[in-house]
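Structures incoming, each one as structure tokens.
Computed from the coordinates by the stated procedures, all read-outs in this text should not be read as laboratory data. Here the structure is a predicted model, which means the values were calculated and not measured. Cβ atoms are built from the backbone, for glycine too; each structure is taken alone.
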Structure I
Amino acid sequence: MMSSEELPPRERFDWFSDLVSREVIPSALSTECSADFEAKAAVLELGDVRVAKLGFSPLRSRRTPALIRRGDPEQYQLGLMHAGAASFSQHRNDCGVGAGDFVLWDTSRPSDAEIPVYGGSAGLLMLQLPRNALPLHDRHVDRLLASRIPGDRGTAAVLAAFLRSLEAHAAQCTRPEQERLGSVAVDLLAASLAQGLDVEEQLSAEVRTQAVVRRIHAFIEDHLGDPDLTPATIAAVHHISVRTLHQFFRGTGETVQARIRRRRLERCRAELGKTGLLVHPVAVIAARWGFSGPAVFSRSFREAYGVSPTEFRALSVKETRAHRTLR
């Protein structure tokens, strides 16, 4: 992570302007906060795809024809706002976005973006990809440039969660793994845009399938606490047959039920290891994560971890207290 904190205040805005022009696209930046400007940035390379995390004080960014001639990576860039508010203009489209929203722009077209002073500092998680990597016709994508894309529904919600996960964990992956993660990000973006444009038939069968599978995984994560979470309910929500659902999981090494059970156990294990949750009985934690009863939970937990839930909690508390004593 690079930060302006290491520089004198008078140099911070110029540093960030140079960084944006070098790592994102040549842009004309201006700000009313030059005296107390703050910014930070981190970049993650995923093969032909890049994810950048930016945080910065209010500013305006303009991409003019002259700047496009000066340098154009010929990319689509997708921003996920995680703090603040912004307005965007491109290709006769205008929009305002806030935390949790996506906005898409094309580096080959003039654009105007502003983070207003009243909105406070902005936080942006940005996906940069070659334009030719997106399997959608330009004329369709143009309709979504500088348009607000809610990140809390459909495939866009899966993409938002995936990007946040990338930002948190992908740096520890190997280069081949990072390249595969970049491909997954592009597929999810394509599926999300196609869903919004109602042109999903343009996507390959593989991309459509992967998008559905990831929506299913996200649905399972969001509904682990529901005791009625079954293959039948999952299939019904996603408008597929139970047989098709099982086929999707055939190459993952575990069945649908096995994944649900494993993720429930992992959630319970995490809570049992927290000293701050000692007032919550084991049975309450088990019920919160969808187990039908204490006996079923205890048996499943012992099979997975070799100890009972109560024994695991006692060991975790003992280790935590010993660690605090050593400190």
Structure II
Amino acid sequence: METSPSPGVPTFVREDAAFESCGVRCAAWVYRPAGAVAGPGAGARPAVVMAHGFGGDRRTRLPAFAERFAAAGYVVVLFDYRTFGDSDGRPRRLLRIRRQHDDWRSAVAFARSLPGVDADRVVLWGTSLSGGHVLRVGAQDGRVAAVVAQVPHVDGLSSALALRPTLSLALGVRAFADLALAAVGRGPHYVPSIGAPGSGAVLQSPDALPGWNRMAEQSPEHVPVAGVVAARVSLAMPFYSPGRAVRGLRCPVLVQVATDDVVTPPGASRKVAGRIRDVRVLEYSGGHFDPYVPPLFEHVAADQVAFLAEKVPVAVS
């Protein structure tokens, strides 16, 4: 168990937890506001469920957001997908979109089962790839109270077109090699998830590696890992467009767009947001990785807390 590092009275308590997704253990942290009682007769609080984007794990900068929500009175469940971070599952770092959707649904069910959580006031928070996941899963789950989508992946084709054709071809070749190895019970064949231009990484915009390094530098619990993913995901990403599902959303949605984002193009996010019935779109000057770190982090996180305070207020009897 850990408490917030702020001087004086702690604002939250964090506990290690886990839940099962399709029979595999997913690691999680549960944050509770300081003084919140988790037991019979406790006032039920809204909860925020969170996970990282492409190839990320919960330790890299996401605790900074979770702490803000917990300090504001929300219970938070921050989890790692199967095969990533502290969660179980093999082969490691195999990113399958449908499996991650299953992990999200399992995480939401876990959050709803927690003592002291109002099961009808669960919020989904996602960023980058998981920003698309929360739009898709939120549209399928009629009980979700709100969705926060930070620099979300909404249109696979627009993201793919942002890549140089030679990079797309090279990733495709390695993806088919990965599938060939899988067919004979070998592999996976890994590629870097984030790297410098020319590195062969899936994400290799000029700001990608510097942005990820800034996130890692400001993540005290970040454990350096081989920043790789199984190459086959490159074949799935261009066809993953969760923005097509947003008409099914029945809850308030916050979409946060970085105007200079070359990983998840802002034009696609604006277009998708226009199809959501109850949406607030906020735009920020910066690139894809800027919302995670100061100085932009302070603005982005404050807007998220304000949105939740309005749409899913903490009201404990």
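Who wins on mean count of other Cβ atoms within 10 Å over residues 168-175 among I, II, i.e. which is largest? Don't jump to the answer; show the numbers that get you there.
On the way: I: 11.4; II: 16.1.
Structure II comes out on top.
For the set I, II, ranking by relative contact order in percent (Cα under 8 Å, 6 or more apart) places II highest.
Using the calculated result 19.9 for mean count of other Cβ atoms within 10 Å over residues 144-151, pick out the matching structure from I, II. Each step should come with its number before you reach the end.
Working: I: 19.9; II: 26.9.
Computed on structure I.
If P(r) over Cα pairs in 20 Å bins from 0, in percent is calculated from each of I, II, which structure is the one that comes out at 26, 48, 24, 1?
I
Which structure, out of I, II, was helix-only ellipticity at 222 nm (-39500 (n - 2.57) for each DSSP H run of 4 or more, over all residues; to 500) derived from, given a value of -14500? Working through the options, I get structure I.
Quick check: 2.4 is what I get for distance in nm of label points 7 Å out along Cα→Cβ at positions 88 and 112, calculated from one of I, II. Which structure matches?
Numbers: I: 1.6; II: 2.4.
It must be structure II, since only it matches.
Comparing mean count of other Cβ atoms within 10 Å over residues 136-143 across structures I, II, the highest figure comes from II.
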